[in-house]
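Just below sit the structures, each encoded as structure tokens.
Laboratory data are not the source of any read-out in this text; all were calculated from the coordinates shown. Owing to the predicted nature of the structure, the values given are computational and were not obtained by experimental measurement. Cβ atoms are built from the backbone, for glycine too; each structure is taken alone.
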Structure 1
Amino acid sequence: MTRLWNDPADFADEMIEGFVAANERYVRRVTGGVVRSTVSPAGQVAVVVGGGSGHYPAFGGLVGQGLAHGAAMGNLFASPSTQQVYSVAKAADNGGGVFLSYGNYAGDVLNFDAAQERLQADGIRCESLAVTDDIFSAGREERHKRRGITGDLTVFRIAAAAAEAGSDLTEVTRVATLANGRTRSFGVAFSGCTLPGADHALFSVPEGRMAVGLGIHGEPGIDETDIPTADELAELLVARLLEEVPAGIELPGARVVPILNGLGSLKYEEMFIVYRRIAQLLTEAGVDIVDPHVGEYCTSFDMAGTSLTLFWLNDELESLWDTPVDTPAYRRGSVAPAERADATTSSTTALADVAPTDAASREVAATVQAVLTTIAETVDLNVEELGRLDSIAGDGDHGIGMQRGSHAAATAGATAFSAGAGAETVLARAADAWADRAGGTSGALWGLILAQVAVRLGDEGRPSREAVAAGVSAAAESVMAYGKAELGDKTMVDVLVPFAETLSRQVDDGAALIAAWSEAAAVATAKATATADLMPRMGRARAHGKNSVGTPDPGAHSLALIVNAISTVLSAAVPADSALERTHS
């Protein structure tokens, strides 16, 4: 289990602070993560990687000469926010464009894609690639849906090597894509991992059994078997991966980099015994082994497990693989010392002046702030249950993520309200804070929901019932467009869409806002309960679908809890003849 922490909510931030203090030779801290503390050549493509914390040496430990120029470091098992990725990329940019790479998880895809759009809007060339090496997370016909695990290392290293060689952004993207297509991984676990402050592991494996096809975020295995001997495990790993040799590669004479990765608490000595047999099996298959790796490259806190990655080389990739690397946690060859960069950074931004407002909007802003406070209180009351639901087929961090996001939103909203902001500004500041602090999929989507509603509230006058309903409808449309989920996928969309439709219909029929919201909230509760019968088709739970049947989707459940809590706030704060109940004349 994880034993040492102060406040679990501060674990990631304090970990990054300590990591930087211990590795100033390599990295310096910037908003959202770290970048190299050495100077990179002007015009060189900046390779920026990232993901949730809890996987060291991924991702900050791979920043340094010959490898990444920066790493966006999210909260525990949660993707970095859009703002974090954007901030790190801006700090790492050398004028040659930015290449973003990350594991293929829903939250990372959402936030890295959004950051890419922001960078491009700033005139910075940017390309991105999600790593998809985990063969057990989707079939061959759906390789684009596979998760990224230890194969991150091969893709990051090849992209960075091309950048070091002076390749442009198009070429860096090409060779990284080639490396991704020639990387396959497969993992097993003997026990789950425990997040700081938690009193139990995210998943458990019965005594004498082994989980097969696990994820690196504490997701349970897709299958289970008796614990094999070390040799039998090597045979299982190699056999499955040799069934997935990339097209066009003939085994006799093929050259491969094997990476046996420890997930957190499996001892090196155990892995060496396993690797002994792996090397024998690959040699017997006629494969030439190049630069074998045995160690920890992508962990999952204290998970007891291992994964094998096979990176199939060609002449071009092998030449790039030989590029020297010097980072806090990964070194190959010898690099020439580089000049230290200016360490002056800013990790905070001043609060911008609030927009002009009037008394009517301030009245609505007070209600908005009451709603934000109630959301945080509701999440606090249900945080353990939300985590439990998420641990059944996910990574167990939904409650923690919602808690971080909702509290950040309430704090940011209160600060804006104290500065005299109107309703739109209070909610917009809250939206940004939620997305940035929570990270992950839910952080991005809740930031989007609040932002869409904020626009309809405005900073002058009182919004109409129709405006509020339109804001919720716009939120539903944006979440579907941004997250790519549809009704029936077992996500928050299964609650948000019927809630929005019911609210709009009730308002159109002339119902007061309180009555319309209450009716829609009742529908949300029923729809959240009904998600228990669905098989997930999106997100991390997709690969563990059978485990989640019979359990409501945690995102859908938390949304239903929140809209019901808001009903109570509206009933207390919005008399029938005041602010949100009146329409514009």
Structure 2
Amino acid sequence: MLDLLLHNGAVRTFDEAGWAQAVGITGGVITYVGTDSDAPKARRRIDLSGRLLTPGVIDSHNHLLLGFDPDAVSLEGAHSLAEVRRRIADHAKERPDLDWVCAENAVYSVVEGRRPNAGDLRGLTDRPVFITTYDQHSVWLNDVALRVLGIDGGTSIPWGRPEVGADGRPTGWVTDFYTSAMTTAGLRGLQRDIPMYSPDRRYRRITSSLAMAAASGITTVVEPQVPLAELDLMYRARREGKMHSRVITALFHPVGSDAEFRRDLREAVDSAPMDDMLRLGPVKLYADDVIEPHTAAMLADYANRPGHRGAPSMPPSEFTAMLGELDRMGFQTHTHATGDLGVRMALDAIEQAQHHNRTTDRRHGIVHVECLDDADLPRFAQLGVVPAMQPRHCSPDLVAGTWMDNVGEERWNRAWRFKSLAGSGARLAFSSDWQVGEMDPIVGFYSALTRAGLDGVSAWTPSERLDLDTTIRAYTHGGAWAWHAEDELGVIRVGARADVVVWSANLYALGADELLGERADLTIVNGAVVHDARKEYGEEPPVQATAAYATNGVPSAAHSTCSH
């Protein structure tokens, strides 16, 4: 007798069977896969009515810690300075109780031809204004914030690098934010200076993001960058029953950290209170920064800045030694690399680690891989390195302008090479990069198939489009393989964990342009229903669908290209 039978569906197993009609679950495990006619009796049955059932989505790069802050205003979709000013002024007027006026998701190109500065925010409020960019790598401050933080008097801050203008005065723009803010000193300073980063507000972001994950069909979330100082937030979420999806937590390794810090990482992992819903262990590294502000490391000059190629996050020899030591200590690494030189440096370091340590099957990952040179394309498969990529990031409505102009048209064929990597034998692991991009996997499916904006009007580099089956595999089985969980997750077969999602239609029967109208109807983790959009299970699930809302009231969460 099964606990639950899901029948009369189109079941994509990603196992030898390929397809089935029905799936049975007992005690948190899949105990039947086959036809409707052969299915055992079950205590509860759900008629799928032809809908698609797949393994649960494994979101291999999802910043739960970023989330949305309800006390900040979203600048998503604000592509003019006038709109930015309007939203911030309205928020300041509506929230006189806030000491700081905070905003998120600003785009770099909001002021044409230059970076935004403090002067652009004058006249809006007499309180300090703190704005993060969509990629979390830069901060925009007003004059009051510069004064309150002491930056206008030359005081340094531990959570970023204030830009200085030709007159020697701070402009209001701060670079290197995300990597600096996640160091111990940076986080301490940020929590001291900016109310938005208090532990309680950070925890609220985590729990909101976890609820959204379950409602999106995501059964495993990889949080790619948690400082040691914030691990207690993850433990709290697990202790308080907020982890309805499994969470794999990658620990942040700041640039410049020494061998003692790496021993602290090892001790944290070895002593962590882990179970089948919370796992620690991967280590997040940075090979370079991002392309938009010309800080990613490129093999040749930026197209619109002759003589400038960006720079790696640290000298290649030091990066190689660091990754090699982590590999020797048993760690799997998750390295941010966007520029083609950054990607090459990460691949070189992994190759050296494997050679010197004689390690195999570590499955190190490189995140984003936004620009990939031909010579490095086959190395992912050869080295067993996972390209952990985000389909939404290549949408022309996000990369037109700054990204495309910086890289230059002659290198557009190196951009987000999904099809080429899949064809080379690399194991793609797709993700949302929430909240840099929408968390909803449906948006990722659509983007991988079309390489078009969400309006469907224009496509970019269409030769790298994928088919739906390869795409869903990268979100399920590919993600499971990336995290050494392919025997239990990302597959529908007897004995695997009962982590599955029922979609609102048979997505394989739809055209790519029809996907955006679909959703996750039912999400099951460990055999338990954690999201039930149609209330067809018969009991109130523990997680209710939640949505983030932009200031125009439209449910969304997308921001732009690379993550971080």
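Listing for the model above:
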quantity: Computed 44, 27, 20 for semi-axes √(5λ) of the Cα gyration tensor in Å - originating structure among 1, 2; calculated: 1
quantity: helix-only ellipticity at 222 nm (-39500 (n - 2.57) for each DSSP H run of 4 or more, over all residues; to 500) from the coordinates reads -15000; which among 1, 2; calculated: 1
quantity: Entry that produces 3.3 once distance in nm of label points 7 Å out along Cα→Cβ at positions 224 and 272 is calculated, selected from 1, 2; calculated: 1
quantity: Top of 1, 2 by distance in nm of label points 7 Å out along Cα→Cβ at positions 160 and 192, largest first; calculated: 1
quantity: Among 1, 2, structure where relative contact order in percent (Cα under 8 Å, 6 or more apart) as derived comes to 13; calculated: 1
quantity: Top of 1, 2 by mean count of other Cβ atoms within 10 Å over residues 136-143, largest first; calculated: 2
